[in-house]
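Here, each number is a calculation from the coordinates, and none is a lab measurement. Note that the structure is predicted; figures quoted are calculated from it, not measured.
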Structure I
Amino acid sequence: MVTALNGFPPATIKRLVVKIGSALLVDKAGAIRTEWLSGVVADLAARAKAGQQIIVVSSGAIALGARRLALPKGGRGSLDDAQAAAAVGQIALSGHWAQLLGEQGLTAAQMLLTLDDLENRRRYLNAAATLERLLSLNVIPVINENDSVATTEIRFGDNDRLAARIGQAARADAVVLLSDVDGLYTANPHTDPDARLVREVARIDADILAMADGGSGSGMGSGGMASKIAAAQIATGAGAHLAIISGLAERPLSAWENGANGTIFLGQTGKRARKNWLAGRLTVKGWITVDAGAERALGKGNSLLPAGVTAVSGSFARGDVVDIVNAEGRAIARGLAEYDAEDAARIAGKRSEEIAALLGDAVRPALIHRDHMVML
């Protein structure tokens, strides 16, 4: 029940990821809101001393660096400016975290990650191992996207989804996204007086997605409510709860613990670690469209056979991650391809005996095996 989870207490939630956006952490002049951040750190310290393991995902590097370098448009006028601002600002950001956590008797560690670090299976496992060791040493990792090298093609673009992926890699029990709104609303609460707060989401369905598309998000930073729902899909798919709460209070975690509003997306169960990684990926190499019969078979836990495939698109090799989409174009599953794109297109819609005639001895029974597939 939400009442038991409100505040994500240390007795229930042993490992917690807290994401802080730049709109909360940095003021309009590009300076750290030190007093507010001190309150957040005090909340984190109280939790750490109660036995909760904490991971912080912190934005703010570009805004800080842009101020120091006197760059126009907050450092976002060009990719070069953003990368330079991030390189300078990251030092200042990590310094603030190290100082404030140190004043509470806590040790901070810095990790800078790109999208590729969590999309590549080996590097994902390396990041997970580093997080595990830091937490075992009672260190608080402070993580940000490595904007000094990230480009449009290889970036998360917002730290909401980064926080969810970190929660997945660290096997966290829960993720908290501090926002400038106090949860998910049925409509934009700033413009619609009938908008209602959704306090608990057991399943992210079309109605929930429509609320995000309807503009109920904050519109601040690089995220917004749509990115927070995407983060919730990643986190809950990995079995972690995710909460959206207001970060506008002086002590936002304490305020939520004491009954302030928030939306909790309840974690799901059942996926193994490899399938969690698959479900949480943000990039795929191609798409395989299936008919209604194949969609039903996948829903029953079967592998994807070529006979049910109606179209293949993208450029992928054997072992690459692809999405399986239904006739309406909705992604229903994700998995590792057993064939490259060219051969997959050749055998689409074919029966086993036809495939053998086309490919000779290089025949595998499934286009995507159920052991390497996850339903979305």
Structure II
Amino acid sequence: MNEELRCIGCGAPIQTENPEELGYTPNAALKKGEETGEVYCQRCFRLRHYNDIQDVQLTDDDFLRLLNQIGETDALIVNVIDIFDFNGSVIPGLHRFIGNNPVLLVGNKVDILPKSLKKSKMTQWLRERAHEVGLRPKDVLLTSAKKASDIHMLLEKIEQYRKGKDVYVVGVTNVGKSTLINAIIKQTAGVKDVITTSQFPGTTLDKIEIPLEDGHCLVDTPGIIHQYQMAHYLGKKDLRITAPTKEIKPKIYQLNAGQTLFLGGLARFDFVQGERTSFIAYVSNDIEIHRTKLERATDFYEKHRGGLLQPPRPDEIADFPELVRFEFSIKEKTDIVFAGLGWITVTTPCVVAGWAPKGVDVVRRKALI
């Protein structure tokens, strides 16, 4: 294939191998494009014909280059994170790259959390977690791409803080950033007006510019791959099971010390030491939780993973990483978080352990709920 072939929409080098990466176009579309002299990558094609922005993934090097570019601009940074997976969706060291640019922190997918949770408490919790990782956002906003009123509020906040500047939207993969951008386009452009690439001037290989009324742009950047997310170890079918799309229903377990909970075959929670107490699991409603004795938990896992304990599926066991143990001594109400999968709230002082696939983080944090 001619290596110099580039997308006329965004300038990305055309490739036909990996749908997740920049410049992907299917072989059939490439042949058609070469005949007409208009070769678009799939991302630009879908934007041009369907008003649809697809997320693509950057390597760490690409992302560092992009972050440095953003640091040199004078813009508002909208950092989208997944409220259900804060630890898995925060961008490490973002504050070091963005210079003096103001940050609007947007907690997306708020519709997944229990409705009983007060938004004011959640916003405060989100601000505290942001401060812990060095971010000092101008404002914190909770949103759902599914609710038009939330998108309207987000647009109002963007207008309030951008002060006539460009806006850069950044986030790791799987936080729903592209869905949010599409909802913004739908609301600002009107559903009936088909947006074409001609309305997206100067798009470069790593970002798409959406014009604002005053001549500035809202810039969509590709999703950054976060190395510690559970999603990297799952097939597409299992991603649908583990990533909740509806309000999660908390599951409460009364446990004695020496008992274990398995979250499918993806993670494990041990109650090591303490008085009988309750633990609350916040994971996708589609994940089955199994209880067993701690002393036989390892044998139970070896025997049942890929069967009773799914995901992973039987044909994925060979490639699935071993589970690694993290122990915690708990003094107050705390969440034990399995990055990208959910968390278990520990309600009283005790010793517990969380297990996750090698490479996936298990961390403690102040209880969200």
| message | Given a value of 16.2, 45 for Rg and Dmax of the Cα atoms in Å, for residues 110-237 alone, calculated from one of I, II, which structure does it belong to? | response | II
| said: If Cα extents along the principal axes in Å, for residues 6-141 alone is calculated from each of I, II, which structure is the one that comes out at 46, 39, 26? | reply: I
| note | Note: helix-only ellipticity at 222 nm (-39500 (n - 2.57) for each DSSP H run of 4 or more, over all residues; to 500) at -7500, derived from one of structures I, II, originates from structure II
